[in-house]
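In the part that follows, the structures are each spelled out as structure tokens.
Bear in mind that the values in this text are calculations on the coordinates, not laboratory data. Source: prediction; values computed, not measured. Cβ atoms are built from the backbone, for glycine too; each structure is taken alone.
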Structure 1
Amino acid sequence: MVSKELLEILICPSCHGELEYDATIDALTCRGPHCPICGMPAGAEGRCSNGDCSWKGEVPVGLRYRVEENIPVMLIDEAERIQM
């Protein structure tokens, strides 16, 4: 379980969006549009904001960050890509 104080200050490290905490799965979820390949923010035109990434036009994903021993693992590379 993540403390209330920590939940109030955490944001998505990729897009800086708000996170939703789900205690049943002990994870934080960002529902902002992200690239399904690298996890960086996706623009409205369906392109990745990372110039080195080849993603274009596919359906963007949300990111889910797991919590281990009450500590959120806020690493984009380790985030689970979820359908929005």
Structure 2
Amino acid sequence: MATFVETESYVYHIESDRYRPGNLLFADWNALKTTNGNMTNTIAGNALEHDYREGIGERTRFGYIKSFIQISDNETIMRDTGHRS
């Protein structure tokens, strides 16, 4: 069965969500999101606003997330660049 989700921008990296089994975790330019195909939730960042700011969840700001790796079910490291390329 295929899962489709509409995003506001390009998806640079996508993989199975270890924290939410059955979901997909993806980097949508400035945000890290999870989806089950029907609902999409933002984990960190904001897909429409880029900047650099430490924080938790949607208060965090990234330049442009290019990739990520899930370390555990509640820890993810992201590769962030300051420009789209």
Structure from which 1.9 was derived, distance in nm of label points 7 Å out along Cα→Cβ at positions 14 and 38, options 1, 2 | 2
Out of 1, 2, which one gives 22 for relative contact order in percent (Cα under 8 Å, 6 or more apart) as computed from the coordinates?
-> 2
